[in-house]
Structure 1
């Protein structure tokens, strides 16, 4: 049974909070307000609200933890879904009806209200920040959304049970979208209206330097996790007989690309997959393929040669190639933990891995080209 509650996080919004709460009531009778350590004036407004459940934090801990505490409480109270709306008055409460409707039709989806970018009085930095956020969300999940920063959302509480977060404040809202996708929860947009007051009337707690720094650190961590775990996991999950046949048909046998372009794409992917760019092999491979106008999909797939079962062979081959190049014995394990011993082992690995990457990439390209030349019906 669909049971919705509205959550309104607030921090020093004395001029707009009451109007937002009253605006929500016709569309959702159950409301949780989270006062995240507001100053006395804001705290008094929150404390005098009628018909709401108030959660009060003694000090400001950030929007993320404030939302997190309310989501947990909502689930404890038996609600199945929670719509979140900002307390600054930029969202239109009547859009709750639309969000509730799409959520009731698809209850397992985390819905994000998509604002119309470039609307009246919208700061240019908001448009840039949203594009920036959308790009990183795509890099971390493979899903394209038009708006990943909107705070007007519907969370499916049961699906999110047990989710672990390590960020707070503004970046929390991006992290929970990424982690939701990683948990198998669909994330989709639905249109909502937005109002931005004139700049002189606007209230914002966004601190550009500090918050962009936090967001950048978060995205660095999430991208690293995605490259090491999510993308390989997604690749193997995709690896079915039907998908393989379809992939070969679309990108090889019936592709409009030439034999040389296909072979070059495979060779480039193998090169980066073996290269010592651990954690950044796939993204570097795709970026290079884009610059060289090669098949990015083939390059990405080929770069997955560095999957866990292959890593011992790649490491051994790198050290072996390095020992041959440098004319010394293999140093897989340093003889002792001195700087010279460790740097010698690292030098041997780096030199050998580059040589191995070149060899594997070249051989892979030649073999692929030969096979295509023999078995491909015609080169288009």
Structure 2
């Protein structure tokens, strides 16, 4: 799927992280990527994150999946919303929704959450701390957008949901299938289904939080240090007062701490592995039997097609001409010359047709196949 008339430069200049934008059906031909019954089926599976939000008057309830297959039939006439996280990991047509938004770097992408709602269903007025494109897939949804909120914005008392008690809309739109609403971080918004069979696709983006980066980078640095990395003061002079922490000691301690965190190259390598760690690290996508060198040679010779696992996160750092560090699902692979060119293609394309000329990258291909980052396309069965 593509957005032929969408101006990415203008969007980034005028709207990205600045103000909401409603985009009237920009697709060449919109087609809903997944049916409601398929979504409900995913919500019943172990290992797939799903939630059910049920509204009754001014009361809200949240349930977590996996759900029994008959759960939805018992909900009756209440207004409810089913939300399934990372549907792009399991449905190729949903994963294809990401392609038009790749003018934003891949490392910022989180996942595609899909919701289904009955008439009047929604998750209540709230705000998120991430950018999101809300694509109307089926039916209609009325969106109201309010002002930007902050971390200290008051919330309704609720054990599970972060709902705004006093939501004042500044804009309102009814989205039809194919329409998109972009909502920047912090903006209050509330979407309510208009009629039954309302489906919305939320293309969400990540923004690392400063406290998390600081803690996790510091933990990584500490783990790399030897046990004898201790404070030392060989030039110690007699203390003027036994209770005082002298300025010279503070300077030395501060330098010990800051110097350990200031290696930019080490930070870059750590961040590449950190940011490509899978969203669900416990999911095992590895093949039943590992690929051998002979297997890779055969795949190259026959021109097999490799597919990027939709659940994989792949990025790279350029370290020089024809030299880069490829990251795939938390692992790092130094790549040079022809292998670097192959790595760039792997990070940009959803599929790759192999050729004998790619033999220098055989070890890289084997590693990515064996950790489940790449998959071999199965031939069509006639």
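Just so you know, all these numbers are worked out from the coordinates, no wet-lab data involved. Note that this is a predicted model, so its numbers are computed, not measured. Cβ atoms are built from the backbone, for glycine too; each structure is taken alone.
Looking at structures 1, 2, which one was helix-only ellipticity at 222 nm (-39500 (n - 2.57) for each DSSP H run of 4 or more, over all residues; to 500) calculated from, given that it came out as -7000?
Only structure 2 yields this read-out.
Tell me which structure, out of 1, 2, gives 3.7 once distance in nm of label points 7 Å out along Cα→Cβ at positions 20 and 276 is calculated.
Only one of 1, 2 returns 3.7 for distance in nm of label points 7 Å out along Cα→Cβ at positions 20 and 276, namely 2.
If you rank structures 1, 2 by mean count of other Cβ atoms within 10 Å over residues 12-19, which sits at the top with the largest value?
If we compare mean count of other Cβ atoms within 10 Å over residues 12-19 over 1, 2, the biggest value is for 1.
Computing distance in nm of label points 7 Å out along Cα→Cβ at positions 28 and 332 for each of 1, 2, which one ends up highest?
When distance in nm of label points 7 Å out along Cα→Cβ at positions 28 and 332 is calculated for 1, 2, structure 1 comes out on top.
0.60 is what came out when FRET efficiency 1/(1 + (r/R0)^6) of positions 180 and 300 (r between Cβ atoms, R0 = 25 Å, to 0.05) was calculated for one structure; which of 1, 2 is it?
1
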